[in-house]
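K.L.:
Listed below are the structures to be examined.
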Structure P
């Protein structure tokens, strides 16, 4: 299991534009669908052990924070020739099995992952209502095999502070996961 850290894109960076198909609904989802809302973008995939480790926490996050007006999307950018388990059909099944209530988008060209400077799965990017980056980093300290329970505390704290109008600490730890499978 390769361990790749997130690149820690500069805070304040504007959210890159995207227009991608949702593997569940079949609809095209764009960044404009979330105008004037906080926006959480998560780069994930189906087969990564790090994502499998947190998948139910991601589903809980999606249900809780979408109710508070946070736009949430997951994106898979992996090369499906080498990793067919990450194909759009398999993504749809994973979204249903994991209980994802947010769009699970497929980035076939990998251009969106490159625009975000995403490096690993999972990789999290939280933007404010003006779509400026306020958090990038880990979900929490839990990793497969380290016996720390999955809580989502780091990302949850950032989202809670954003919604409450409180400052978000700049002391952010990189996410850690499998590298994105580039073509």
Structure Q
């Protein structure tokens, strides 16, 4: 949390990610068992996303779709997407599927708060203006996740995020984290 590249941002990222992972061990175990019982395939979904400096990284999530979802449908989730499993609906609704991204934070690929990590096929089409979002490490939560979530187009997200993160500070990031819990409870903007 705080200014991009600051010691305090990296320190809080590390501390909170460790706490999140430790507290979430029972939840992750239950989720892993439920995923395996509900559908064939791995527990984790690993996808290449674009991060800081435009470099790609492999983002982790709990799998909420059928195993071969990308081969049988669009890359972006649709409203009432039939590829989402029964367990996946719950994981997405509660954002439990995002917990493994704390590992990406520990590895330094993501931050707790930052722009939404977008898929590479979309970021390859970014304009020079949109590429400014690569100045910021992507986050587990962030401005667009709290202000529109999945109802926003990638273009809308990038515009919001580049404007917000150029002025972000510790206090504004902390406010986003608290607002994230409100959005999860209300399910606002989730498809």
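K.L.:
If distance in nm of label points 7 Å out along Cα→Cβ at positions 149 and 173 computes to 1.7, which of P, Q did it come from? Each step should come with its number before you reach the end.
P.N.:
On the way: P: 1.7; Q: 2.3.
Label of the originating structure: P.
K.L.:
Using distance in nm of label points 7 Å out along Cα→Cβ at positions 13 and 37 as the calculated read-out, with 2.3 as its value, let me know the right label among P, Q.
P.N.:
P
K.L.:
Sticking with this one: Among the shown structures P, Q, from which was the value 14.8, 44 of Rg and Dmax of the Cα atoms in Å calculated?
P.N.:
P
K.L.:
Quick one: relative contact order in percent (Cα under 8 Å, 6 or more apart) came out at 25 when computed from one of P, Q, so which one is it?
P.N.:
Corresponding structure: Q.
K.L.:
Further question: Tell me which structure, out of P, Q, gives 2.8 once mean projected area of the Cα convex hull in nm², for residues 101-140 alone is calculated.
P.N.:
The structure behind it is Q.
K.L.:
Thinking of P, Q, which structure, once helix-only ellipticity at 222 nm (-39500 (n - 2.57) for each DSSP H run of 4 or more, over all residues; to 500) is computed, gives back -14000?
P.N.:
Q
K.L.:
Taking distance in nm of label points 7 Å out along Cα→Cβ at positions 85 and 109 for each of P, Q, which is largest?
P.N.:
Answer by largest value of distance in nm of label points 7 Å out along Cα→Cβ at positions 85 and 109: P.
Quick note: the coordinates plus some simple rules give every number you see, no bench work behind them. All of these numbers come straight from a predicted model, not from anything done at the bench. Cβ atoms are built from the backbone, for glycine too; each structure is taken alone.
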